[in-house]
Each structure stands twice: as C-alpha cells, then as structure tokens.
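Here, each number is a calculation from the coordinates, and none is a lab measurement. Treat the numbers as computed from the prediction; the structure is a model and nothing was measured. Cβ atoms are built from the backbone, for glycine too; each structure is taken alone.
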Structure 1
C-alpha cells in the first residue's frame, strides 16, 4: 500500500505539547483532521495543519491518490535539538533554560473498501 509523507523539522515547540495536538488527528480522515486542527486552540495546531496540507498535496500530486479516500495513518513527533540559554538569577548565579524543538512526520494512506 502506497503512503505519502511530509516532514517538518526544527519546530520551535516542545514535543510534549505538540504530541497533544498530534494525538487528536491520528487515524482520522484528512477532511476531519483539517477541521479538528482548524478549531484547536493550541499553538502547535497551525504548523500541523500546514504539514497536513503538504502531505495531502504530496499524495495527490506525487502518488496519484484520491483526496476523498486519504486518512492519517501515522503522526510521529520526535525530539529535535535543544537550544540552551542562560537566565540570570540572584547573587550572580545562572539557571539553564532549555528551548526545545521537535520534528514531525505525517503519513497519509488510502482507505480500502
């Protein structure tokens, strides 16, 4: 069975927060997933919606799949590199601040039957 993928790398959002949004669309039809992401009030929903549209375009244009039969078969959110910054604290000390990034992969497949 053919699959179309799209990848987003180095998204400046924590993987934990992004996984909360990714879990909402896993296994859903593409049209349902678009509606869910459009009305989800989280910052990670906007890049995920753009990535879903990119995967849909890849499926239709590169793999000759039909848009009506597509569903989200996999959404993987992995850790990206962490930017380390220092935050000044009292008495000359410094705290480490971790600015996390994540990599997202969306895979679309066609429903059979």
Structure 2
C-alpha cells in the first residue's frame, strides 16, 4: 500500500506542476472564463505548487502528507465548482475530479 500511496502523491504533484508550468496558457484561459482576477490566479498557482512540493517531500516526511493532500483536495473541489458554474462539459471536469479522488485516497491512506 505504501508504494500506491507514493505513486498517488507523485501523480498529483507532477500533474499540478505540469499544468501550472507547461500548460499555463490553459490556466490563463480558464481563470478568465471563471471570472477570477490575476492575483487570485497567482495565489492559487503558488499554493498548488507549494502543496505539490509538500506531497513530494511527504514521501520522506509523512507528517506533511495529510494536510497537503486535504488542502489540494479543497482546490480540486473549488475547481469542480467553477467548472459547474460556467457549465463546462464532463471532459473539462475530469482532470480535477480524478485529482480530487487521488487526494482523498492519499489523505485516508496516510492516516494509517
């Protein structure tokens, strides 16, 4: 189970880092559609990158995993809410929903 937990942590962290670096043009477009300003977008980005970093650090320091996965999960819930707000298609909901499920798995698995 430990290997699966580590794989989930790495998956969430790399996915978030990839989107906020290599697919930043999509982030710009989405935040504009959501009606959120640049400051909010930048704060969300910095927070998500920090939480992704904590998830990776949590491989060696497990005490970091619970809080970082729960906070990342909160961001994914917010993303779902914004996708519903602008009535995005299911496919647009899918990435943040999968990451939300992984965050829930990480949080519950790290409790034991």
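Matching task: 15.2 is the computed value of Kirkwood radius over Cα pairs in Å. Pick the structure from 1, 2.
The correct label is 1.
If Rg/Rh (Cα atoms, Kirkwood Rh), for residues 20-67 alone is computed to be 0.99, which of 1, 2 is the source?
Only structure 1 yields this read-out.
With helix-only ellipticity at 222 nm (-39500 (n - 2.57) for each DSSP H run of 4 or more, over all residues; to 500) coming out at -28500, pick the structure among 1, 2 it was computed from.
2
One of 1, 2 was used to calculate relative contact order in percent (Cα under 8 Å, 6 or more apart), giving 41; which?
Answer for the origin of the read-out: 1.
Here distance in nm of label points 7 Å out along Cα→Cβ at positions 4 and 100 has been calculated and equals 2.2, so which of 1, 2 was it run on?
Value 2.2 for distance in nm of label points 7 Å out along Cα→Cβ at positions 4 and 100 corresponds to 2 out of 1, 2.
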